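Next up: the structures, one after another.
Please treat every number below as a calculation from the coordinates, not as lab data. Every value quoted in this text rests on a predicted model; they were computed, and no experiment measured them. Cβ atoms are built from the backbone, for glycine too; each structure is taken alone.
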Structure I
Amino acid sequence: MPHITNVMICTCTNCISNSALDIRDSLESEIKRRELEDDVLVVPTGASGLCVNGPILIVQPEGIFYQHLKTKDIPNLVEEHFLKGRPVKSLMYVPPGQDSPIPELRSIPFFKDQRLIALRNRGLIDPDSIDEYIARDGYKALAKVVTSMKPEAVIKEISDSGLRGRGGAGFPTGRKWESRRKDPRTPKYVVCNADEGDPGAFMDRSIIEADPHSVIEGMAIGAYAVGASSGYVYLRMEYPLAVKRMQLSIEKAREYGLLGEDILGLGFDFDLQIFKGAGAFVCGETTALVASIEGKIPEPRQRPPRTTLWEKPVVINNVETWANVPVIVNWGAKWFSQIGTETSKGTKVFSLAGNINNAGLVEVPMGITLREIVYNIGGGIPKGKQFKAVQTGGPSGGFIPASLLDLRVDYEQLDAAGSMMGSGGMVVMDENTCMVEMARYFVDFTNDESCGKCTSCREGSLALLQILQRICRGEGREGDVELLEELAEAIKDASQCGLGQSLSNPVLSSLKHFREEYEEHVKNKRCPAGVCKALITFDIDKEKCTGCRLCAKKCPQDAITGEAKEPHVIDQEKCIKCGVCVDVCKFEAVSIT
């Protein structure tokens, strides 16, 4: 049998936005022109993880990793690699601060230090092909439970594994399933919460784009376990590629007899449909999500009693939780429970973003330290900068300072540090980040996304925002810092749902770890990070300025004047503090005070 080279090209949302589909078309055209169709197969895949460097192409079975591709690169790539057998080094990944490329994916630190369970098929299969999913043990777990396991045995397996909900709260998945199984009311439902709206978060969307059948199979297993006959994938319509791939996968599963009536001919009925959310952040809260499906205003409900859908039992888990289920069934609870910590089992998917060299999608074992994620996998902070903080858990999470970089990542330790696991957003910040401004940014987001049902969240978040805005404008007053703290605690205690109860976290954690920055803003009218425009001034050092005029040419306000080869001056009345002069100056002559 002839050797086939598989060219895996990432077609996630990010890579497509960087012309990945044009790259695919160019590859197929060039391969055809060179008459290599029998030797080289182009396979579109979902996110490989390091898609900030996209478009990405991985040549298998060698595992050669190419990045930042352009259509003009393709003829030479095909000529050199596929005809002459000489991988093109100039298109390979180069580690930060180094000159030599790393050719193989498995040797790149970003990839080699991860452990994939939920992301087990990333970059390896065509997400539109059910056959490729099946070839990698897809639907094997569903067949196992339907043919040889009682529902109670399935729930016990999930309980024994220690799997906790990956959507934020970390509630034990098996316990949730067991309570719904025992509920005598029918019909029952299962729901996938794919309403991912956190700034800097792209975990759930990427899993669906790369491996939609893993979610479908997990939901079918859950439905069998609790006795449900229908389910919903609550997916934002803002993610058209994820919607398209999930819809196609549902249709294919039906066609193969893996969804619908009499699944596998064994009398089990279960079907799925997509419910498109309109992008309200509060719909990520389970009771608001259910209200949305029911056609009501998406406002959270008071709990207890347990969440219901049309007053019937419903199991709601997020994308990552469902994607873990088939692996646990196939490999066993004991295997899964040996990964992670005593209270947080398995792995966790994070979207690593912010001021970091290797931003992307990562999956790591619970118990790994923040330092290992940021420096071993993320490649550290860009050269010349220093790590300042990392925020976990999305807009409702908290800021963790450099002094806690060796903190182990699990539910309890993140909570103790004033943050949370959340759905898995992880934003890294360097020394040029103003923590007061970051708190303002996230409170602004949650204030805008509040449904407005309860006074503490609606009015409290607005009051928090107004105080933070005032401080960032240089109008902070004596007592503002104490007022922020008191108000944040009150909102946390009095709010009805998870959004209101956690929206204070950015304020409380930044006050806990960076209180001196608030004091500088209020008492000295100074922003130490040089971010808050009302509190900073741009000046040109006459000793360093060579009069090259580059800053004057780039200034959008014509605020910089001076003769060629003479020191320049900034007109403070015209200056809008955009920072262009700092960015373009090659002599570090522009300072921020």
Structure II
Amino acid sequence: MTLLLVAINAKYIHSNLAVYSLRAYAKMHADVSLIQIDVAEYTINQQPEEILKSIYRKSPDIVCFSCYIWNLTYVEYLITELSKVLPDAEIWLGGPEVSYDSGQVLERLPDQVRVVMKGEGEETFAELCRTCAPQGKEAARCAGSRREREDGQGHILEAVLGITFRDEAGRIRRNPWREPVDMDTLPFVYDMPGSAETAHEGKCAGGLQEFEHKIIYYETSRGCPFSCSYCLSSVDKRLRFRSLELVKRELQFFVDHRVSQVKFIDRTFNCSHDRTEQIWRYIAEHDNGITNFHFEVAADLLTEEEIRLIESMRPGLIQLEIGVQSTNPQTIREIRRTMDFARVRGNVERIRRRGNVHQHLDLIAGLPFEDLVSFGQSFDEVYALRPDALQLGFLKVLKGSFMSGNQKNYGLVHQSLPPYEVLYTKWLSYDDILVLKSVEEMVEVYYNSGQFAHAMDELLGEYSSAFRMYRELSRHYDLHHYSGIQHKRSGRYEILLEFVREHFPERESRMKECLIYDYYLRENAKNRPEFAGEYTVGKDFLRKFYVREELEHTYLPDYVSYDRNQMRKMTHIEYFPNLRKMLLFDYMCRNPLNQNARTCMIEEWTVSP
């Protein structure tokens, strides 16, 4: 018997830790020697027909889909078609997007889905595997048609906790939820042999090889100590940790294998200070100079000792994701969130000053008591902290959340289909939502890309509000019909220069230099962009400079093994008339946080080229 665990991810670089954990747990805790459990990962960017063909050719007896807000609509369509071409295959579902309305899921898919797993799935999946595994003389019958298997399983499924299922008579049966699993019983999936087939490469591999070119997700705790009304993690108040001995051994595995990035998926990693310090100290002491670790933290909970530890780390060793969501005190109280924004501000600014950690801060639009003015204030306060990335997200009304049960009180209307995103509230109209969508696009392009840092700082000097700046920039896009178009990188620079030319013509020359600086800071472009104008550094100056550098290495000390022609190809020199300075861009020595080139001023030629 073959059972196929299917993950349909948002992007190719993502991996689905859940399906690998289900497979590994079942192999360790259930007698499944007669079941072959495979994993197949795809993305929502693939054509459904391509995935349908792939699953069909594997000829599974049971297919189990992992369901989330970003893939549920896709999965349900795929299930409908799959049941036509594999009518004898039994279909199971699991994941947060089907856990809290499992009965309705079975009602929507009455002839396709037999079982929905609710909540944590490892123990439930293992028990289902034991239930469905062929045993001795029963093997032939259990491996027969779907109807034959279902007829023999109905009474057994009644005893399986954590599922909703359809019995032989077609009735929907809701079994009690299962108690949370002991974290130490969960297998470490990255050091185990497997048989997963990647949908893109078409090859089988085991262990860490299965995750080549993908983000490595790692989980050391489940549950959350907080009660944020929009989040499903707050539903499970039983916070559980994986033992530190196991965690350190697994961290060493990542370090030894020189994994590029490990993303912790613990909901609030620093809720236990002793544990946080021990893990961060271990990472710092065993740093291999390559691996980066990503953590989601509450910045206001960071202790003095934790911050000192962060400040001592190699640049790029860790990165922090910090959910601010709103700075409106009334909103924070209403969503049952605990946050001291003054402490958030102080800790984020202190970490930023050290310059060794990438900080990603989040805001959520559509929360109670947050109108356009209030959200603009939240935006300005968070933007003033100068995070490396500022995510402007929109409220998703998740099934099972406190927010979902109270949406009428807030006049909250959301999309009927996943991801159930807010359309409007008592305080925020749909027009306001569209304004924020446009601002979000501008923030992604002109801030989060990191490609316009100095230009946007220059432009901000004309505004008392960063939110207003991005809003006016979005209006410029709408006015000139630039929205919804895939612009090339240099085109974005030209549009920003055009915006300045129309609104602040006296700033055009200075803005042009900022844009040239930003452009070459990121890219060793041999084809000069149109907005930059004619290149003014003479050939004779360039020849003399690189001839001398080949001998003395005054400005390029790391290039001792390169000749003058190689150095010229690996660097760029630009003259900035307003500054009256000549700058060298060194692309071999980049900032590990943002990948910007090292720059330095060529002292001997600061007046003219």
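Observations, loosely collected:
- Set I, II, criterion relative contact order in percent (Cα under 8 Å, 6 or more apart): the highest-scoring structure is I.
- Rg and Dmax of the Cα atoms in Å derived as 26.2, 86 - corresponding label from I, II: I
- Here Kirkwood radius over Cα pairs in Å, for residues 377-416 alone is compared for structures I, II. The highest value is that of II.
- At a computed 3.9 (distance in nm of label points 7 Å out along Cα→Cβ at positions 121 and 489), which of I, II: II
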